[in-house]
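What follows is a group of structures, each given as structure tokens.
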Structure P
Amino acid sequence: MDKAALIDFISPLAKGIEFDEEQQFLTVVIPRTELHRVAKELKENSETAFDYLFCLTGVDWPTHLEVVYHLESTKHGHIVVLKARTEDRENPVLDTVCDIWPTAEFHEREAYDLFGIKFNNHPDLRRLLLTEDWEGYPLRKDYVDEINIVEL
């Protein structure tokens, strides 16, 4: 599918979806409450068959935290980028997609560890890179490390 066909397919899946066609790959902003349902449809529908999650990362913006999902269909060869946002910086929560793409399990743990983003229904959400007694989330822009003098 080209970008236009993907937009036609994705548009009716949920209200509030936004598209950015200016990037290399079609970028789709999904309301966080619809993320899991839309992601599952994109994987399971034979027209899209997004069977490969090849990147998942967190992003800290001044107004919100965001998780970015890069998806590919190995059957059809098309790629899409999904984004889901949470404005709640004190308790950022999204639904897990590791039941859809098992590789997301460790990516979500990394986003939790470094950004503090929690994933509902994740089977093993705990720190991945940092020690359990680590305080804060070092990839957030408001993180201050007095010992190592890391300031962003």
Structure Q
Amino acid sequence: MLEIGTPAPDFTLPDQNGTPHTLSDYRGKRVILYFYPKDNTSGCTKQACGFAGLYPQFQEKGAVVLGVSKDSVASHKRFEQNHGLPFTLLSDEDKTVIQAYDVWKEKKNYGKVTMGVVRTTYLIDENGVIVRALGNVKAADNPAQMLKELG
């Protein structure tokens, strides 16, 4: 996980519509950058729907929500449509950003060791600096937790 107080690594990734988004374009706004393992799985759906349900409150606080996984643009589009997600999902199929943010880790599931995305959420301030870094977050609790972090 990246350290609090360090500049958030800049990147450009396509969203669920194929439109590129660059992190530095969001300067002047607080950004909730959350990394999740896989579209349309139960935990990831709970987390995304939680962010969707609180989305008007995030907007009121001037925050942008960006979800990142290694799923394709087409997969993100289906995820967005299946659940009516109002925020941006970014596709990082080659894991460049996932690795830059240090969330590609060894995971154990039922005794089997695999590599995968550890559910992690960063809060980035208006100047592009990481002000909160939460690893191994609980999918269902993360959206409300991040709303509270915004103050």
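The numbers here are math on the coordinates, done by the rules we state, and not lab data. Note that the coordinates shown come from a computational prediction; the quantities given were computed from them, not determined experimentally. Cβ atoms are built from the backbone, for glycine too; each structure is taken alone.
Worth pointing out:
- Comparing distance in nm of label points 7 Å out along Cα→Cβ at positions 51 and 67 across structures P, Q, the highest value is found for P.
- Which of P, Q yields 16, 47, 35, 1 [P(r) over Cα pairs in 10 Å bins from 0, in percent, for residues 3-74 alone, calculated]: Q
- Origin of the value 12.1, where mean count of other Cβ atoms within 10 Å over residues 11-18 was derived from one of P, Q: P
- Between structures P, Q, the greatest calculated value of distance in nm of label points 7 Å out along Cα→Cβ at positions 19 and 115 is seen in Q.
- For 17 (relative contact order in percent (Cα under 8 Å, 6 or more apart), calculated) the corresponding structure among P, Q: P
- With log10 I(q)/I(0) by the Debye sum over Cα atoms at q = 0.13, 0.20 Å⁻¹ derived as -0.60, -1.24, matching label from P, Q: P
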